[in-house]
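What follows are several structures.
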Structure 1
Amino acid sequence: MFSGFFGGSVKKPQPAELQPVVALVPVRQAWTARIGEVGFPLEVEVAGDAVVVASADGTVASLDARTGRDLWRTNIGTPIAAGVGSDGQLAAVVTRANEVVALAGGREMWRQKLAAQAFSSPFVAGGRVFVLAADRSVNAFDGQTGRKLWTQQRPSEPLVLRQSGVMLAVGDTLVVGLAGRLTGLNPLNGSIRWEAPIASPRGINDVERLVDLVGTVSRDANTVCARAFQASVGCVDAGRGTLLWSKPANGAQGVDGDDSLVFGTEADGRVLAWRRADGESAWSTDRLRYRNLTSPVVVGRSIAIGDSAGFIHLLSRADGSVMNRLSTDGSPVAASPVLAANTLITVNRSGAVYGFAPE
């Protein structure tokens, strides 16, 4: 009866058993491709009708989203620590040697050394490559030459998460997650335009005080909704730089949404929907408890979520009910699924890439 105190182990919660599902959204596997194993925070970048993917061994590839065929593929000769960012012309990754490497058409254009590690994919826009580093610095490089244009350094907390952070463009503002704040920067010189806190540090030690914005965000016009790691989900008006709402939430993955709802997965596998207007709960489901879920992506009238057993779950946007379940090779899904050219694309830790299309 005292095994929990004397040499025993705490029993890990068992993943929820999957029930038989009726395919209310008919989907077929359209193609499969391969890259190397993925052991870093991967973001699958959509660039028109292509997706850009990368693997830990240094492979970077652009695939036709409709067929899975290589548009180009190369190996940068150095293991990759974060990626991929792309605007359709230029792609960028960060190596384990703390270098940002830019590629065009599969050919290396330049590489530049960073002052600190980076775990977030570079963001490529407006002829520039932006990199969020683990020392809370934002670095801007000229997309064609690699010349450093500016660095914005914020006060650095002792700890940082080894996973993708937040960077996107809203109008002429570069929006970046710095600790628990969404921060609007002038992309031309890095000056700060506004800051909006989604979560604030709490607790008495460095671990308890760790606050980071993570993963994918949900943008609708000027409204950007994001997750603070194991603290909250909130929405910001990125035009005015003001917080609209923030609600407690205990998750580690990013969010997605539509014009009325924001969707996210909690650390215990619950899937939640918040009303975009005010953050009030719209629905929640326990059907995928303890299945180590990815962040969701909106696909038609459903949301798609990957798990650690390689399944892709399609849940109703309206109420979270199961609409279909797709199988892959059984290895964990490595990144949030993406939608490109009407094809749902997923990448597994094994390096298998799958394209699923409507029947």
Structure 2
Amino acid sequence: MFWRKAWLCPLALACLCAGAMAEAPKAQQAPAMNPDKATSLVRLSVTRAGDRLVSAGERGVILLSDDHGKTWRQAKVPVSAALTRVRFADSRNGWAVGHGGVVLATRDAGETWQKQLDGAAAAQLELAAARRQDGEASRRFADARQLVQDGSDKPFLDVHFTDAQHGMVVGAYGLAFSTDDGGKTWQSMMGKVAAGDGRHLYAIAPSKGVLYLLGEQGTVLGSLDGGKTFSRVEFPGKGTIFGALSSPADDVMLVYGLKGNVYRSGDAGKRWESVELPNVSMVSATRLDAQSILLVDESGLNYRSNDDGRHFNAGARVQPATDLVRASDGAVLGSGMRGTFRIAGANDKQGANP
């Protein structure tokens, strides 16, 4: 595996923490700062824990809102590394991942967080797995040894849990780890996602019996056994995929990414069709209702579909959004470079598809 020194991420994620790689060990040991203007720090992800909203981002700051995003307060977090994604398995059990290979968990709806994994520990797990499964003469073992030498300089970029016990995290350079006990212990999956050729993995997406990993240069890996094994999936797109909109119970998948690279599948990823959109990177999406989807591009322009992702019409310009979520009151919120914000009129029927 060739360890590249630069990597692409939506909305200047790499630029966000220009010194994050050098500061990784320190950031994993120091608790998140409690700044006076925490709500204006860069936010990289936002999600729901029941009716509560949870946002994660710069300096390890995690914010909570119990009034649909009108006001926020800071959670207790043991690290100050930038957090790239936060997701919940249910209203109380959640995980956040980020720079330095950190994985955090909460059991109280985001009030307090505990570190479960970091880049140094993850590298040792992969080294042990490579030695055990492939032997010390293998290319995988050499790569794992280099991973250990590099230290905690590679970020996790997405996390997905099917329930409070079973989950997976993925990230740069093909990082992939899983747990079957809620994060008490983790296992390397890097040998099982080798078909990705060490490309960055940006998203985990379940879709009716299949678990997908999506990433750099049109990489799509699929698992039919709940994430135990993965193989390369035939996919027509070549551009990097930043995210996906899918559901474990639904056949419809929408994947989006670099330079208008948007594809839709109506049969859980077996066949794909290109969706016509401008040649600009699409960086976040959320479902508004059973037929309506909102996409936001890197400039903040939003696109709405009222026919389940087949066609989109351009709408108003908002702030560029690193992540989107629909609050329990129906409002749509985005996370971005100036904090978390509500997107006015996102649920209006204007601009409906013909």
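No lab work stands behind these numbers, since they all come straight from the coordinates. The model shown is predicted, which means the values in this text are computed figures rather than measured ones. Cβ atoms are built from the backbone, for glycine too; each structure is taken alone.
Tell me which structure, out of 1, 2, gives 0 once helix-only ellipticity at 222 nm (-39500 (n - 2.57) for each DSSP H run of 4 or more, over all residues; to 500) is calculated. Derived from 1, not from the others. Calculating mean count of other Cβ atoms within 10 Å over residues 74-81 for structures 1, 2 picks out 2 as the one with the greatest value. Here semi-axes √(5λ) of the Cα gyration tensor in Å was derived from just one of the structures 1, 2, and that gives 29, 26, 21; the source is 1.
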